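> Before anything else, here is the set of structures, which you'll find just below.
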Structure 1
């Protein structure tokens, strides 16, 4: 089947597992704000999902929106110069909610990595904040997910698994089915000796189904 690289990476946003509220309480995407460290606002732009390579993303988004009976998944892009110090903030309007941020990066001639860069449970009104100095890659996506939990120590299966992998895993690639309506992600697992030699695949729907009461997912691709 066809392989999807940069577009496929955007959907990995929804894999593991980075924004939506309980059913019927949110009319649009969460108010995720990105600014420079000096306070200048950085605009989030809708991702342009066009052409055959985008069909698995659109089909999966529509399928998940129908499953959760609301807008559940959003794709954005952002233009940030290399080396810029940025701050991302979101004020929890429900809770307790576990907010997790993942990062997918790949440079030319180097492997693609999926990393957990932060996860924490927030109560209503608390501010989730992420700060970094952006180091751009040829493929660079941030993923934010929110899950309704009852205790701070609740971890979904993905986070528990990533803990065994040092919170980073190699992504070998992506594939789709014959009619471009689903996306499968191929990953390399680290064994007990620390060697990443066990390849396995999971489709996006299966990965989302293993989140704990998922409330929203947002993908932000860096240009």
Structure 2
């Protein structure tokens, strides 16, 4: 059976976060799904869940960053919709049903943004914006549209992959809004990999602006055509 939802994450040597994430997926995903874990770790993850045929692990070695890992996962996805999450989140009850229901009912929405609460707290739940446009830190997009847009841009190492994909959605004539009642808890951790990634953030941001700044007026025109994103849920 073709899954309704393909869930993609990358992970690197964070078994406690990964196990918590996977258990939340198992507990709270009530529609047919596949989970694709792209693992760039130096040692096998200490996985606590049972072997399941809808959970797949793809090795990412040698590691070349967030963008490459997620693009491997996107290429392997078979679901109608694809969602990208991080291993440091926990999904909440009914999140997947709400995501698919919303995307099916609102074809004008190119990518749905999942509301998240920082530091594992129960609120407030938010989505964010950059350059006065909403983007999806954690997003839901059809496999067809993602394939057409080319997923995450090649020149990005880690930061801004979600921004650049969001820009491409606007340039395709669609918009981004938050998905009502679709929420996750974010439990960020500052480990060595996170610190190394942060060092690349300024370069990633410059590269995005070099490619897309001149097209911002087009994106603003598209955004004004549709219902505006609600930044808090």
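> Please compute distance in nm of label points 7 Å out along Cα→Cβ at positions 156 and 172 for structures 1, 2 and give me the label with the greatest value.
Working: 1: 2.4; 2: 1.4.
Answer by largest value of distance in nm of label points 7 Å out along Cα→Cβ at positions 156 and 172: 1.
> Here mean count of other Cβ atoms within 10 Å over residues 108-115 was calculated and came to 24.4; which of the structures 1, 2 was it taken from?
Working: 1: 14.2; 2: 24.4.
Considering all the candidates, the number was obtained from 2.
> Of the structures 1, 2, report the one carrying the highest value of distance in nm of label points 7 Å out along Cα→Cβ at positions 36 and 212.
Numbers: 1: 3.9; 2: 2.1.
Across 1, 2, distance in nm of label points 7 Å out along Cα→Cβ at positions 36 and 212 peaks for 1.
> On to the next question. Taking mean count of other Cβ atoms within 10 Å over residues 124-131 as the criterion, which structure among 1, 2 has the greatest value? Could the numbers behind the result be given before it?
Details: 1: 13.9; 2: 16.6.
Once mean count of other Cβ atoms within 10 Å over residues 124-131 is tallied for 1, 2, the winner is 2.
> Where does the value -5000 come from, among 1, 2, when helix-only ellipticity at 222 nm (-39500 (n - 2.57) for each DSSP H run of 4 or more, over all residues; to 500) is the thing being computed?
On the way: 1: -5000; 2: -10500.
It must be structure 1, since only it matches.
No value in this document is a laboratory result; all are computed from the given coordinates. Please read all numbers here as calculations on a predicted model, not as lab measurements. Cβ atoms are built from the backbone, for glycine too; each structure is taken alone.
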